[in-house]
Each structure stands twice: as structure tokens, then as C-alpha cells.
Structure I
């Protein structure tokens with residue numbers, strides 16, 4: 001069984017003639033692109049292949065990386081659109097009160113009375129803040145991921161408690 005990988009970026013396009021690629025980071029830690037020595041590159045995490053980093057630069061919010069085995073513009077064009085992943089060992093430890101998206105997906109959602117009302121299906125990034133997409137019995141419900149509605153998140157026990165959940169039904 002292949003190890004679980006976590007999305008950290010998307011390859012946008014080649015830069016130059018020697019195989020360097022422009023990457024859009026999708027992480028709260030874009031500077032980590034400068035420190036990591038290897039990434040997994042693929043259309044999906046199932047087909048991702050490990051590539052060593054030969055050089056890395058950050059410019060205007062984008063990462064520019066040169067990978068081993070990608071040494072021409074044509075090879076760089078072939079991986080444009082691919083996703084960039086890391087394994088669990090490469091995840092940066094988070095401060096208390098923060099969680100990775102993969103830790104939130106699948107959490108049971110409880111109302112303030114302790115009744116299970118759904119499961120976190122996804123976390124959507126919106127202009128103002130993130131939104132929890134919660135799968136309820138009959139439909140999906142969107143709840144802003146802000147203190148006004150989130151009473152408690154307990155990752156190690158697998159649940160979150162939402163305030164005023166009934167307002168979203």
C-alpha cells in the first residue's frame with residue numbers, strides 16, 4: 001500500500017529552457033518549498049512520483065523549482081498541471097488550535113446538545129474565510145469556519161461542535 005500524500009501545490013507552467021517549473025503553493029507555509037529536498041509529483045496522489053529538488057526560489061508568492069529528471073522545457077511542459085505532494089513526515093507541526101484539512105475531513109459534527117448532525121465533507125476556501133461543507137442526511141450544508149459558529153474542535157476524538165447549527169438547515 002502506498003503512503004498517504006498531502007497536497008501542497010500545483011505546477012502551473014515551465015520557466016525557461018532547463019526544466020524549471022512555476023508552482024502555486026496551496027499551503028500556509030509556502031516558504032517550506034525552499035527547505036524541502038523532495039516532493040511527489042503527479043496528476044493524482046496515486047500516480048505521484050518522488051522527485052528530488054535541485055534548486056528552489058520563491059518570487060511574488062510562487063515557488064520556482066528544478067527537479068531531478070526534469071531537465072528540458074519539454075519535460076517541464078509534460079508535468080504542467082500536475083499536483084505537488086509531500087508525505088506525512090514532511091508536514092510542518094502546527095501550533096495548538098490549528099489543524100490540517102485532512103484532519104478536519106471526516107469529523108463528526110455535533111450540535112450544542114451533543115447530537116450528531118453530520119460529517120465534515122470538505123473545507124472550502126472563500127474570499128472572507130473558510131467554510132465547512134457538512135454532509136447531513138438529506139443534503140450538504142455550508143457553515144462559516146469562524147468562532148461565532150464553531151464551539152469546539154477535538155481532532156483526537158474525531159468531532160466538532162457547532163453553535164446555532166439549526167440556522168443553516
Structure II
């Protein structure tokens with residue numbers, strides 16, 4: 001049973017805040033109950049989400065005015081049933097940084113695309129930081145589609161258990 005899902009990326013200001021908001025939206029839409037979503041990043045340098053992320057979500061009817069990025073910690077990692085990274089290296093970094101709980105992480109670490117069954121050559125969702133707005137929106141659309149797929153898959157997994 002999957003009860004806690006953490007989305008991780010580099011700075012927790014673009015892809016993961018969007019993934020968090022889309023996960024809540026699609027969980028509600030598809031009736032996925034009892035799952036807690038969260039997001040965090042490795043390097044917290046801002047105290048807000050990127051303006052492009054806020055704008056994209058607003059176009060989707062989602063308000064995100066009170067979001068504050070937070071760092072990845074051992075305590076946060078330990079309580080998750082599923083940890084979803086935007087890029088493969090972020091998951092490797094978790095294994096390397098949290099060696100004392102490495103065994104507990106087996107079967108819990110995936111990129112968003114990997115969890116949804118993507119080809120091994122196409123597992124990363126790139127960081128659009130410092131790119132043009134159109135690129136941000138392209139990346140956020142990829143995040144949205146994959147989060148929708150994730151929520152549906154988690155629903156099926158939880159129904160089977």
C-alpha cells in the first residue's frame with residue numbers, strides 16, 4: 001500500500017511543486033484517498049516557486065501562493081513509501097547521502113517517467129531553470145501528464161492491496 005509519496009528535484013521550485021499540486025488535483029479527480037504527497041529539493045535557494053510554475057498552474061486553475069521550498073532530509077526520506085525524482089542522479093544522490101537507510105529504500109526510488117514505465121533512455125525530466133517560458137511550460141506539461149499516470153497507477157496498486 002502506498003500512503004506517502006515524495007517528489008524530489010534540484011531546488012524544489014519548479015517541477016516538484018507542480019508535481020505536488022497535480023498529484024493532489026488528480027488524486028481528487030480519480031478518488032485516490034489516503035495518500036499524502038510532498039515535495040523537496042537538494043538546494044534551497046529561493047523561498048518561493050518559480051514564477052513560470054505559478055503561472056502554468058494558474059492556467060490550470062490551481063492557486064499556489066503559499067508554497068515554500070524545503071530541503072531533502074533523512075527524516076523526510078524515511079517516512080515515504082515512494083520517492084519520485086525528476087532525474088536519475090537525484091535518486092543516486094539519496095542512496096549515497098542516506099547510506100544508513102539504503103536497504104529501506106529498495107523498491108521506493110523511481111524517476112517519475114520510470115515509475116510510469118518509460119524507456120530507460122528517456123527517464124529524466126530536465127530542469128527548465130533559466131530557460132524561456134515556453135520551455136518551462138513544455139516541461140511542466142510533461143510533469144502533469146506523468147503525475148496523472150502515477151496517480152492512476154497508485155490507485156490500482158492500492159486497490160489490489
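What follows is calculated from the coordinates using simple rules that are stated; it is not laboratory data. Everything numeric in this text was worked out from a predicted model, so none of it was measured. Cβ atoms are built from the backbone, for glycine too; each structure is taken alone.
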Taking -1500 as the value of helix-only ellipticity at 222 nm (-39500 (n - 2.57) for each DSSP H run of 4 or more, over all residues; to 500) derived from one of the structures shown (I, II), identify that structure.
I
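Any idea which of I, II comes out highest on Cα Rg over 2.2 N^0.38 Å?
Working: I: 1.23; II: 0.97.
Going through I, II one by one, Cα Rg over 2.2 N^0.38 Å is largest in I.
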FRET efficiency 1/(1 + (r/R0)^6) of positions 97 and 153 (r between Cβ atoms, R0 = 30 Å, to 0.05) - structure with the largest value, from I, II:
I
Who wins on FRET efficiency 1/(1 + (r/R0)^6) of positions 65 and 137 (r between Cβ atoms, R0 = 41 Å, to 0.05) among I, II, i.e. which is largest?
II
Between structures I, II, where is relative contact order in percent (Cα under 8 Å, 6 or more apart) highest?
II
